[in-house]
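The following blocks contain the structures, represented as structure tokens.
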Structure I
Amino acid sequence: MDLDLTATIKNLLEMMGLNDLAVNFDSENKKLTVFINEGEWLKKWLPYLVADLEHIVRLLTKKHNQENVFVDINNYRKEREEIILQLAKAAAQKALLNKEEIKLPAMNAYERRLVHVELATRPDVKTESIGEGKERYVIVKPI
């Protein structure tokens, strides 16, 4: 039995009481995009909803022997990525200007990787991940 991810996720979200929504699955890029128009309360819960829905999608795709899928709701991940890249650039500038290490806030593995990749091409700074688990963060060091 093939998994119809779009219909399954739409049905699941509707059972949660979310009715004003659109679900799109780009099978080529393995990206599930959801847009939910449910008012201001959603903004507070969006990070949790993204993480929880991604977990559910991961379980579904694993059960059906399919590849992992990237999940984004209301462009939360896209906007977060842009913020992290701006933060990385600003930290590099500050590290060079003050000639000191800059400690970034704790981030998940994907977000830390974004910082490392963004600053890897710069010969004037280097990055290092420090800490354990949810407290792991990146330090930007001037060279």
Structure II
Amino acid sequence: MTLYEKILADFKDAFKSGDAVKRGTLAMLKSAIQNKAIEKGTKDTPPTDDEVMDVIGSEVKKRRDSVTQFRAAERHELADKEEQELASLMVYLPAQLTEEELSPLVADAVLKAGASSEKDMGKVLGLLSRELKGRADMALVAQIVKKKLLG
């Protein structure tokens, strides 16, 4: 079963069980996947797991940004809703790496890139983004890289 097929099956289950948050989140995700396929001109072929992971990653990032903004504006009910949607999306991503697990990977990438200052951050993040696709929050990775290059 592909990731997209799993999402479709989970959408049907959420619809049958009456889980409004999950149903809404997965409906939005299905729509985003279909929109991406239309953009690429591949709407007649089923999406690959990598394409689906890219869309999920993008949607996760949107939710994290929204939670931050809603909390800053003290709109806690909206932030809570976004966190519920985020939790529904995280199920489809591989287990996220912790800061402790990321540190040695960042150190290795800094050495490979020959990075010595904050100006080289793009090189390091470029190496890491391919390796960590879907497995880590790239904002956290960027913080660790910055710390490593400055400290």
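Bear in mind that the values in this text are calculations on the coordinates, not laboratory data. Owing to the predicted nature of the structure, the values given are computational and were not obtained by experimental measurement. Cβ atoms are built from the backbone, for glycine too; each structure is taken alone.
The value 19, 42, 29, 9, 0 for P(r) over Cα pairs in 10 Å bins from 0, in percent, for residues 29-92 alone was derived from one model only; which of I, II is it? That value comes from structure I. In this comparison of I, II, the computed figure -25000 for helix-only ellipticity at 222 nm (-39500 (n - 2.57) for each DSSP H run of 4 or more, over all residues; to 500) is attributed to II.
Ranked by distance in nm of label points 7 Å out along Cα→Cβ at positions 69 and 117, structures I, II are led by II, which has the greatest value. Assign the value 11.3, 34, calculated as Rg and Dmax of the Cα atoms in Å, for residues 5-44 alone, to the correct structure from I, II. Label of the source structure: II.
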